[in-house]
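Coordinate-derived values only; no laboratory data. Just so we're clear, the structure is a prediction, and the values are computed from it rather than from any experiment. Cβ atoms are built from the backbone, for glycine too; each structure is taken alone.
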Structure P
Amino acid sequence: MTVSGALTDWGACAADLLDDLASLSVPGSGVTRLPFTPEHRAAVDFLSARMKRAGLEVGLDDAGTLVGRLEGPAGRGTLLMGSHQDSVRHGGAFDGIMGVVLPLVALEKLRAEGREPPCSVEVLGFADEEGVRFPTALVGSRALAGTVDPGVLDMEDAEGMTLRTAMAGFGLSPERIGTLKRDPGDVIGFVETHIEQGPVLERAGEALGVVSAICGIERHSIGIVGETGHAGTLPMEGRKDALVAASAIVTEVNRLALETEGLRGTVGAMTIGPNVVNAVPRMARLTAEFRSPDDAVRAAAGEALHEFAEALCERMDLGLSCGLTYQQPAQPCAAGLSDRLVKAVKAAGGQGLVLPSGATHDASAMADLCPVAMLFVRCRGGVSHRPEEYAAPEDMGQAVAVLAELMMSLD
């Protein structure tokens with residue numbers, strides 16, 4: 001492949017880089033690259049070399065974020081672009097890491113064409129967004145935003161190693177993460193590129209989309225207590241079957257989401273007891289999660305579910321405990337940056353489709369520092385967090401062109 005501006009297939013270039021990075025994984029199916037591990041170090045080394053080749057100054061901050069900086073004219077501010085390097089276990093080759101590679105390739109494209117961004121640009125590779133190794137996430141992006149909780153440093157992985165120890169073993173000074181906060185006055189914004197992780201773009205026949213907002217999330221813990229008895233001798237009438245009530249709640253979560261625009265509802269975990277084949281379930285515990293780009297819609301669904309569960313359990317003479325256990329507000333994307341992305345997508349031949357993100361991203365944490373925007377790239381079948389995850393080189397090539405034009409538009 002010849003790297004000479006217009007002659008270069010930049011999408012294929014990105015695909016080659018992602019293939020190389022996918023090999024930097026724990027052996028097994030898919031990609032497993034957890035933070036502060038030998039695989040993470042290999043990815044840092046690989047990307048650092050590529051960033052230096054592209055003319056960037058490269059460093060690793062004390063939260064483990066890889067930073068490649070292209071210095072621009074003084075006083076013009078800095079555009080931050082990037083995503084995360086880590087993966088889930090047996091994940092795919094695109095989630096997160098594609099958002100580090102594509103802006104880097106976009107800078108290579110501009111350099112090959114003899115163009116220079118009118119501002120400073122940094123490409124960021126965050127160490128831990130997925131929260132797989134440690135029971136926390138977004139440490140790198142929160143550090144830059146100045147919202148990181150130092151208490152997370154004492155959280156342990158499955159082997160009992162603290163995050164603090166893992167970071168120190170990686171050559172970092174974790175006690176300094178509180179000093180990493182960026183000056184909002186110097187930051188133009190943060191742009192994250194990510195596979196869609198859903199089927200909307202594919203169904204629309206579009207390679208790219210611009211994110212309107214990152215959905216808010218809330219989770220509810222529901223416990224139901226009835227009475228057990230022999231499955232063959234306890235009459236159906238008058239049974240206090242906790243699983244029957246739980247099943248009705250599952251159906252209600254699904255109904256609320258189907259009938260409410262922009263709402264997604266999921267029951268992802270359930271346990272029952274005594275959990276034997278010939279006994280009526282006495283106990284059921286389940287979680288219910290709602291997501292929406294509109295916090296009012298999400299909160300209304302949670303309240304409606306509580307009311308439904310209370311009325312149901314009163315009617316069935318069952319005990320009920322029901323509480324909100326987690327809440328994260330929706331994060332709208334900045335209109336100015338998003339409008340520039342839409343314009344660039346249209347210039348590249350797309351419709352400029354705008355859609356919400358149902359998943360959380362580093363951009364949601366970076367919003368506490370600066371305006372944020374997100375570019376989605378079509379993924380085959382909407383598949384994510386699996387080895388089958390795939391974005392076509394042609395689509396990534398369009399994304400590279402869009403990111404390059406976005407940078408140049410900030411003049």
Structure Q
Amino acid sequence: MDWKYSCYSCEKKYSNDKMISRCENCGEPLWVEGDFKYDWKYSNLKCRDIRRYSSALPVKFSGNVPYVGGTPFRKSNISKNLYLKDETKNLTGSFKDRGSLIGILKSIEFDYDTVATLSHGNMAISMASLSSVMGINCLIFIPYKIPVERIYYIKIFDPKVIYVRGDYGKLYDISIRIGEDKRISFINSDNPFRIEGQKTTSFEIIENMDWRVPDHVILPLSSGGNASAVWKGFSELYKADLIEKIPTINCAQPKACSPIYNAFSEGKKRVTRIDKIESTIAYSIINNDPPSGNRILRKIYETGGRILAITDEEMLDSQKQLALRDGVFVEPSSASAIAAYKKLKEEGFIDKNESTVIILTGAGFKEKPILKEMEISPIVDINKIEMYMKGLKI
């Protein structure tokens with residue numbers, strides 16, 4: 001398959017003879033263009049995971065490839081015409097596995113001995129897990145202070161972990177220099193091959209909906225990488241004349257750290273780094289200097305979408321509602337998309353007759369429990385349990 005790197009902004013092209021992520025001309029993130037084939041619509045392919053889309057991906061599937069993708073899709077009980085794409089059912093509980101797999105496969109093709117990433121949690125867990133299965137060294141850079149529960153999930157896969165004290169936002173630029181100096185493949189959020197893996201979420205959504213296009217898609221927003229990938233997936237199908245439109249892309253950022261929302265709310269074309277980050281439960285989507293911020297901002301403008309800033313309170317309420325109505329437990333960051341949906345409906349931006357797909361990006365079981373307005377359960381002596389139950393109103 002022929003492919004090349006392309007800058008979405010200045011349209012400069014690059015050859016495919018090495019791993020690169022940023023445009024040397026304008027500094028914006030690159031992605032992949034190729035003579036892809038979208039031949040699974042009329043095929044009888046038995047595989048339902050990401051390998052189903054191998055003709056539209058710039059990698060070779062060989063060796064011990066973990067099962068990634070093929071995640072559940074269901075109608076939600078929260079509202080009419082609302083559907084859930086449940087990425088929490090991926091191998092390590094988040095959408096990150098799609099991008100990690102393709103990024104690692106491409107690194108192996110380019111003869112790298114070590115892959116690496118910068119992460120607050122989900123990407124680190126994903127990279128550590130998949131690199132272990134695929135037999136390549138893995139290096140993880142994480143902030144000095146993150147929830148201890150996440151550290152356990154990362155270290156169970158035996159990667160090399162480096163804790164970073166100081167301004168974690170500066171690490172992205174540093175990682176590019178480290179990668180070049182030490183020949184380490186950094187598969188960060190804007191890595192072109194992460195985008196390739198994550199665009200398959202859109203392919204699955206279209207298949208899940210019998211090749212109908214939803215009116216709206218909503219997902220959490222951090223670096224802008226995953227939302228860019230979702231847009232790219234729909235865009236490729238549109239250019240191939242397989243769908244009639246690209247859905248409106250809407251995103252949710254935590255109010256405590258929302259640089260892309262800030263730019264959107266002010267009608268700007270570029271995102272400005274923010275220095276002050278307030279405390280928030282949305283660990284997974286904190287990013288004060290998002291690498292793909294300008295790109296997703298442009299794509300949201302193009303689709304006529306919205307970006308909303310969501311409070312911790314709104315995330316917790318939505319997390320609870322999703323659990324009660326649909327039986328799905330997501331992390332607060334992921335629940336931000338549910339909160340955004342409710343606000344967009346209340347504002348009339350989403351009509352009751354329009355179809356909406358929410359991408360649930362990460363499972364809640366890796367998070368420290370947050371007890372909100374919850375009574376401590378009673379402790380009853382075994383000899384008094386029957387008496388207790390007689391007086392209990394259920």
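Upon calculation of distance in nm of label points 7 Å out along Cα→Cβ at positions 141 and 317 from the atomic coordinates, which of the structures P, Q produces 5.1? It was calculated from structure P.
Between P, Q, which one scores greatest on mean projected area of the Cα convex hull in nm², for residues 189-340 alone? Working shown, then result.
Numbers: P: 11.4; Q: 8.9.
Sorting by mean projected area of the Cα convex hull in nm², for residues 189-340 alone in descending order puts P first.
Taking 0.99 as the value of Cα Rg over 2.2 N^0.38 Å derived from one of the structures shown (P, Q), identify that structure. Label of the source structure: Q. Ranked by mean count of other Cβ atoms within 10 Å over residues 93-100, which of P, Q sits at the highest value? When mean count of other Cβ atoms within 10 Å over residues 93-100 is calculated for P, Q, structure Q comes out on top. If relative contact order in percent (Cα under 8 Å, 6 or more apart) is computed to be 23, which of P, Q is the source? Label of the originating structure: P.
Of structures P, Q, the largest value of FRET efficiency 1/(1 + (r/R0)^6) of positions 149 and 381 (r between Cβ atoms, R0 = 35 Å, to 0.05) belongs to Q.
Given a value of 0.30 for FRET efficiency 1/(1 + (r/R0)^6) of positions 109 and 253 (r between Cβ atoms, R0 = 30 Å, to 0.05), calculated from one of P, Q, which structure does it belong to? Please report the intermediate quantities before stating the final value.
Numbers: P: 0.05; Q: 0.30.
Label of the source structure: Q.
In terms of Rg/Rh (Cα atoms, Kirkwood Rh), for residues 205-244 alone, the structure with the greatest value among P, Q is P.
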